[in-house]
Each structure stands twice: as structure tokens, then as C-alpha cells.
Structure 1
Amino acid sequence: MKKMNNKGQVLVCFVIIIPILFMLVALVVNLGIFSIEKRKLSNVVQDTIKYGLNHIDDNNIQGTLTDLIIKNDPKLNKDDIKIIIDNNEIAITVLKDYHGLFKYLVNNQKLNISYKGRIIDSKIIITKEG
């Protein structure tokens, strides 16, 4: 009886599994970068609301808040930012395109960050919207 040669089987398995592993690692890295970008943008919006509530009586506070957000994230433009100031309450919504590692393979993802802030009993209260 002849013994079969199994030397090529390991190489075939290796060639099949390695691209799948690379794709999984890239997906994990992409999701990590996405969550970091979302957290950074959330912090910028929350800090902007705090500043706005402390200076709500200033002239052109809406323009100042827009400029603050753009200074902290230069990839944004004024069309991406919606600020509503009403009854000592500030609501900010920011939409940002996210281009990850798979920008040519997958449709662009959108970061949608929305927070509302107000002062109650001399405390700044910021809540996430939506």
C-alpha cells in the first residue's frame, strides 16, 4: 500500500486562512478607529455646549460655537453643524462622514452626534439626543 503525500495540504490551508485573518484584523482596526472618532467628536460637542452655556448672553454665540467645533475638527464645515439656541438651552447636532480602511469597498459611514445642554439649579446638564 502506498503512503499519500500530505505536504501541500498545510500550504493550501495557510493560503486560504491568511487573507481571512487579515480581513478580520482590518475590520477590528476599522471599528476601533470609528469608535475613537465618535468619542472625540462627542467630547468636542459636549465641551462646546459647556462653553456656550457659560457665554449664552454673548453676541453671535451661535457663530462662535460653530467656529469652536470647526477649530477642533477641521474636516467639518458649517453645513455639517446644526445649532439651536432656545430658552437658555443649546442643542448641537453634527453629521460627519467617516472614511475608514474600507472606503473603496463599503459605503461611507456617517457619524451622527447630537447633544442638548441646559442649566438647572446652577448645574450644567448635558444629555445625549437620539
Structure 2
Amino acid sequence: MASIGKNIKKIREQKGLMQKEVASTADMQASNYSKIESGQRDISVEALAKIAQLFGMTVDEIIHYEDSKKPTPVKMEDKTATEKIQLISQLDEEDKNAVYRIIDGMLTKNKFQTFFEQNIAVK
């Protein structure tokens, strides 16, 4: 996990803020704030809460900033049929063909099962 100071620095830079602006909001000297960003000093909970408010974020979002950037797993059951097809089309050729072979096998099995139930099991 990245340090809180590194996360604060990334967020500050993304928001286009200067160190002295954030330091002022946190009621601290710019030199002390700089040490927090560089990992040479820990930040108080009170200062972190003020910075979170300035950033429009929660303290937890700042602490886990790097973790929140990780992609979340894609779950097919949460998708519409169209979205499922779009996701499959994004796979590389080998994986796409593997998915198609699985689907073909299931459809063929289903057709045999239906044919068996309608034509053989009844008689």
C-alpha cells in the first residue's frame, strides 16, 4: 500500500493545488506538509480530515487511494446479453474462440437433450 503522504501528493497534483494551499487548509507549516508528502513525517488525523474535506473525499478514500484504482472483477451475471457479447468481443482471438467452443458445446448438448426428450423418451 502506498503511503498516505504519496496518496495526498497524487491527489493534490491531480486537483492542480499547490502544497502551500493544502498546508494552509490543514493548519500547518508548508515545510511540515512537504515532509508528509515525502513520507518523512506522519499526518495527524485532524489534518487528514481537513485535507479530505478540501479534496472532496473521505479519509478512507485518501488512505486507500491506490487500491481504489484497481479494476473490479467483471461479473457476467450482472450484464445484459448485449454487454456480454461486447465483453466477449474484447477478448483476444484465442480466448474468444475458447468461449465460442464452450457455447457451441452447450448448445449442441441442449439440442441433443431436447431431441431425446421429444423423440425417444416419449416412445
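Laboratory data are not the source of any read-out in this text; all were calculated from the coordinates shown. Since the structure is predicted, the reported quantities are computational estimates derived from the model, not experimental observations. Cβ atoms are built from the backbone, for glycine too; each structure is taken alone.
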*asked:* As an exercise: FRET efficiency 1/(1 + (r/R0)^6) of positions 18 and 114 (r between Cβ atoms, R0 = 41 Å, to 0.05), calculated from one structure in 1, 2, equals 0.05. Which structure is it?
replied: 2
*1.9 is what came out when distance in nm of label points 7 Å out along Cα→Cβ at positions 10 and 58 was calculated for one structure; which of 1, 2 is it?*
2
*Out of 1, 2, which one gives 5.5 for distance in nm of label points 7 Å out along Cα→Cβ at positions 34 and 82 as computed from the coordinates?*
2
*1, 2: which one has Rg/Rh (Cα atoms, Kirkwood Rh), as calculated, at 1.34?*
1
*For which of 1, 2 does FRET efficiency 1/(1 + (r/R0)^6) of positions 26 and 98 (r between Cβ atoms, R0 = 41 Å, to 0.05), calculated from the coordinates, equal 1.00?*
1
